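Nothing in this text is a laboratory measurement; each read-out follows from the coordinates by a stated rule. What you see is a predicted model; the values in this text were computed from it and never measured. Cβ atoms are built from the backbone, for glycine too; each structure is taken alone.
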Structure P
C-alpha cells in the first residue's frame, strides 16, 4: 500500500510540475490532460510490443479501488473544503434557485439522459435496459464544482452566477448519489419501489444527511469556540469530516450532503466567531492545501484510467451520443428554466449558456460508474461515463472562461 501511495503522489507531483512549468493550464485541467497524453503514449508503446510500462500502469490502476478511494475517502474532504469558503448569506439569497436546480434539475436530467440513451443505444447495437440507462443518468447528472470555480473567478463571472453554480454543484452531488443508490437498489432487488417508498428513501437519505450536517456543524462550531489553539482546531475540523462521513455512512444517510452543510456552518459561523485570526489563517491554509492535493491526485487518476477503459468503434459512437445527450439534458433541466425565468432568478443575461456549458462532470461520476457490479453493462457505463467526463473537463472546462467573457455583459443587463 505504501508503494502504491508513493507512486501516485510522485506521478501527481511530476504532472503538476510539468503543467505549472510548461503548460500553464488550470491545475485540474492541465494535470488531467498530461495524464491522458501519458496514457496514450503507454498504449502506443504497448501496441508496438513494448509492454513493460503499460503493464505496470495497469497493475497500479487495478490495485487502486477508485470508487472506494473517492466515495469513502476523498469525497468528504473535497465537499467540506468546497463548502468552507462559500458565503452562506449569498447562498441564502439564492436558496430557491439553488434548491430547484440541485433537486429538480438533477431529477429531470437523470430522466432525460436515461430515456434518450435507452432510445439511442439499440440503434448502435448496444442495447441497455431502461434501469441501467437511468443509472447512467443518475451518475452523470451531478456536476463538479471543483474544476470550474477557479475558472469562474479568473474570468470575473458575476457574483450571483458564481454563487448559483457553486451552490448547485455542492448540493446536486448529494442528490445524484441518493438517486444512484435508489436505482442501484432496483437493479439488485429486481423490484421497483412504490412512489411512497422512493419518497421515504429520498427523505431519509437527503433529509437525514442535511439534519446530521446541521448537528455535526453546530457541535464542531461550539467546540471550536471553546478553545483558542489552531493545532487542536485544525484537528477538530479534520475529525469532524472523516468521522462524520463515516458515521453518516453507518446511519445510511447522505454523507455528501452532511459534509456540505457542516462545511457551510464551520466556514461561516465558525470562521467568523469561533476562530482567532491565527486559527482562521491556519484552518484556511490547511483545507486549501488538502483540497488542492486531493484534486490533483483525483484528476491524475482519471487521466490514467484511459488505459483500462475499453473502447471499440461502436462504443466510440455511443460515447459521442452520450456527450450530446448529457449536454441536451443539462440545457433542458437547467439552461432552459433559467433562460425562461432569468429576471425572476436574479441572474445576468447569458447565465443560461454558462450554466449549461459550465456543468462539468468529474470524479464522482467515474467513481459511481466503477461501483456498479461487474457485468457487460457495467463496461458500457464506464466507457460512456469516462468519455463524458473527459470531454467535460478538457473541452467545456478549457473553454468556459472564454465563453463567460463573450456571453456575460460587462454591464448589468
Structure Q
C-alpha cells in the first residue's frame, strides 16, 4: 500500500472509496497484486467524471512502471506504456518524424484510460482515439499477462473500449503516420445553418455554443498547414483577431496556438497546452454521441430548453467523429455528432438538467461518453450498442468472479 496517490478524480467530484492504493514499479509486481486481490481497478489521470474507476477494493496506478515507447517503423506502429500521457507520447513521436492521426482536446490524459472509455477528437474523417489501437497487453484476473491484437479478429474489437472491465492494460500498440503541420483558425458568430459546412471545412473542427442564442459562438478550425487560409467572411462568421479560450472568461494562455500560426500536429489538434490546466478545472462534464444524420433535429430539440441549459453551462462543444467497429465505442457503426457539455460544478443544479437533456435526446438513440456524467437507463444504453450482448459474454469469460467490476459497471452491465 502507498499513500501518495490521489484520493479524488481530476475534477474533484469523486472521492475514491478504495481500501488501499498501490503504485507497482514492475509488471511482475502488478501481476502479483492483481492475482492476490478480490477487487481491483486501475486509475490513470483521473479524468473520468463518474465512478467508473472507483472501487471498494484496491486501486492501482501504473505511473510507476517504466514509460516505454517502442517504435516499429516497418509495421507503422508504436507500443507505449499504458500510463503515458498523450502529450508526452506526441512529443516523442514528433521528434521521430511520426504522428498519431488525431488527439483529444486535452493532451493530459493517459493512453490506456482514453482508449478504454472511447475518448475522441474531432473531424469528419477522424475516428476516435481507440480506433488507432492495433494491440493490447493486459493482466487478467488470474494475474496472467496476455496480448490481444487485430490478428485475433472480431473479438479484439471487444477488448479495446472495455472500461477497464477485462483486466489491467499495461501496454498499448497504436498506428502512427508521418508527422504533419496544422494551422488553427477561430471564427465567431457562425450562423447555425452553416454548421455542417463548417464541420466539413478542415481536418478537425470544434464548434462552441453557450446555448444563449441561435448562433454558434465560436468555431475552432484545425486545417492542414498547406491548405489556403479561409476567407475573411468564411460562412458568414467573423474571424477572431486575438487568441480565445473555449470557456468564456478563461485565459487563452492555456490554449494551443491560433490565428493561423503553423505548428506541429500535437501543438494544434488539442485545444489546451500540456503544461497548463485544461478546460476550467472546476466543472462537471456530460457527452452524448448521436447519429450524424440526426444532428440537426437533435440540436433543435435541445434548443427548446436553452433557458435550462444556459444557467448551469460553462460551454457546450459540438464535434464530429467517424464510425468505427469497436464494440463499446460510442461511434460503433455510425458517423457521429458528439454533443459535449462542460457544466458548472454544482451537481444538485446540473443533474436535473442532464435528465431533461437525455429525455429530449432519447428519440435519437444517444450513446454516452463512458467517462462522463449521465443517467441513461441501462436498458436504453444496451439498446444503442449492437454488440452489447457480445461484450457481456466476453466480460463473463475474462472476469467470471467480477474482480474488475464496480457498482457502476454492474449497473450498466448486469452480471449473468
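Using distance in nm of label points 7 Å out along Cα→Cβ at positions 191 and 263, single out the structure from P, Q with the greatest value. Show your work: numbers first, answer last.
Values: P: 3.8; Q: 3.2.
Going through P, Q one by one, distance in nm of label points 7 Å out along Cα→Cβ at positions 191 and 263 is largest in P.
When helix-only ellipticity at 222 nm (-39500 (n - 2.57) for each DSSP H run of 4 or more, over all residues; to 500) is computed for each of P, Q, which one produces -5500? Show your work: numbers first, answer last.
Working: P: -23000; Q: -5500.
It must be structure Q, since only it matches.
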*Thinking of P, Q, which structure, once relative contact order in percent (Cα under 8 Å, 6 or more apart) is computed, gives back 27?*
P
*For which of P, Q does mean count of other Cβ atoms within 10 Å over residues 383-390, calculated from the coordinates, equal 15.4?*
Q
*asked:* Starting from the value 25, 20, 17: which structure in P, Q was semi-axes √(5λ) of the Cα gyration tensor in Å, for residues 215-342 alone calculated from?
replied: Q
